[in-house]
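Below, each structure is written out as structure tokens.
Throughout, read-outs are computed from the coordinates displayed, never taken from laboratory work. Keep in mind that what you see is a predicted model, and the values were worked out from it rather than measured. Cβ atoms are built from the backbone, for glycine too; each structure is taken alone.
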Structure 1
Amino acid sequence: MISSNDFRTGQTILWNNGIWTVIEFLHVKPGKGAAFVRAKLKNVEKGNVIETTFRGGEKVPVANVEKREMQYLFKTGDRITFMDNQTYEQLEVGESQIGEPVKFLKEGTNVMVVFFDEKIIGIDLPAHVELKVAETPPGVRGDTAAGNNKPATLETGAQVQVPFFVNIGDIVRIDTRTNQYIDRVKA
């Protein structure tokens with residue numbers, strides 16, 4: 001058990017019938033009344049984010065999650081195969097167990113696979129990935145107004161907005177936390 005006063009960013013807790021990671025927290029001591037902790041929590045399994053409050057000193061169970069570095073090998077239908085980098089053991093999971101991050105998985109990518117009770121509950125992607133643009137409308141000369149973007153489909157099937165100068169075959173860097181274009185790596 002952990003006290004809500006001892007929350008830290010990245011702490012994983014069992015709360016409200018789920019496994020949650022503390023994203024942000026703030027200790028509030030109002031002039032009147034008891035102190036409380038305002039926290040922003042992310043559901044590890046579903047990916048949704050909520051804001052909630054805990055009474056000061058409220059006890060919450062800690063979720064002991066294990067993270068192992070694994071390499072994404074391939075996808076067959078809706079099944080995804082990873083290989084443990086230490087034991088070379090292969091592990092196959094359903095796409096639904098991983099959720100949203102699956103759209104940025106490229107063969108050979110190393111990720112941190114999150115386990116709880118020997119069951120995969122998600123993956124932690126690198127903050128940035130470099131992917132090739134597979135499909136995007138051509139840029140029109142003179143159509144370079146700042147702030148305007150066009151849709152692009154990446155080699156993994158992910159959809160992102162990119163600037164007009166990005167073409168098919170370009171390699172772009174994407175922020176996996178916000179699903180946004182950062183820059184063009186190679187034209």
Structure 2
Amino acid sequence: MATTADFRNGMVLEIDGDLWAITYFQHVKPGKGGAFVRTKLKNVLTGAVVDRTFRAGEKVNDVRLERRPVTYSYTDGDLYYFMDANTYDLIPIAADLLGEDQLKYLKENMECEGLVHDEKVISVELPQFVELRVVETEPGFKGDTAQGATKPAKLETGAVVQVPLFIEEGDVLKIDRREDKYLSRVGA
């Protein structure tokens with residue numbers, strides 16, 4: 001058990017049988033009335049986000065999620081299969097659980113992190129930075145640059161990101177997948 005004083009971003013709570021991760025919290029002490037904590041909670045399984053308010057000092061069930069390395073193997077319909085690096089078991093994860101923002105950067109044999117609850121992998125997170133090859137982009141021309149000009153580039157997984165004009169097809173790029181942002185060329 002924990003109290004609202006223990007809240008921190010990323011902490012996982014069990015509320016009504018569901019697991020919720022704290023993505024934002026703020027302690028509020030109004031001039032009149034009791035203090036409270038305003039939070040944004042994200043459902044670990046469904047990705048749904050809700051706002052919830054707790055009274056200051058309220059007791060909550062905190063859950064410790066273990067993180068375990070998993071490797072993406074293959075897709076079968078709406079299920080994505082990951083191999084647990086510890087047990088070599090194949091773990092099916094539904095596409096809607098992974099989320100479209102992660103799926104567009106997922107490629108075969110990618111090392112990911114599995115979130116484990118009660119010895120069962122319940123969710124998978126891709127690394128924040130991924131390295132992917134450019135499969136399609138327009139050529140950039142000298143003299144075409146104003147200040148920091150960019151162009152769209154299609155990556156091997158189908159994701160499209162804005163890149164500088166000097167990027168060519170076949171280049172391997174380091175991408176921040178959470179912000180859909182080009183960071184650098186790899187091996188350049």
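Could you figure out which one of 1, 2 the value 4.0 for distance in nm of label points 7 Å out along Cα→Cβ at positions 51 and 155 was computed from? The structure behind it is 1.
Comparison across structures 1, 2 (criterion: distance in nm of label points 7 Å out along Cα→Cβ at positions 99 and 123) gives the highest value for 1.
Each of 1, 2 could give volume of the Cα convex hull per residue in Å³, but the derived value 142 comes from 1.
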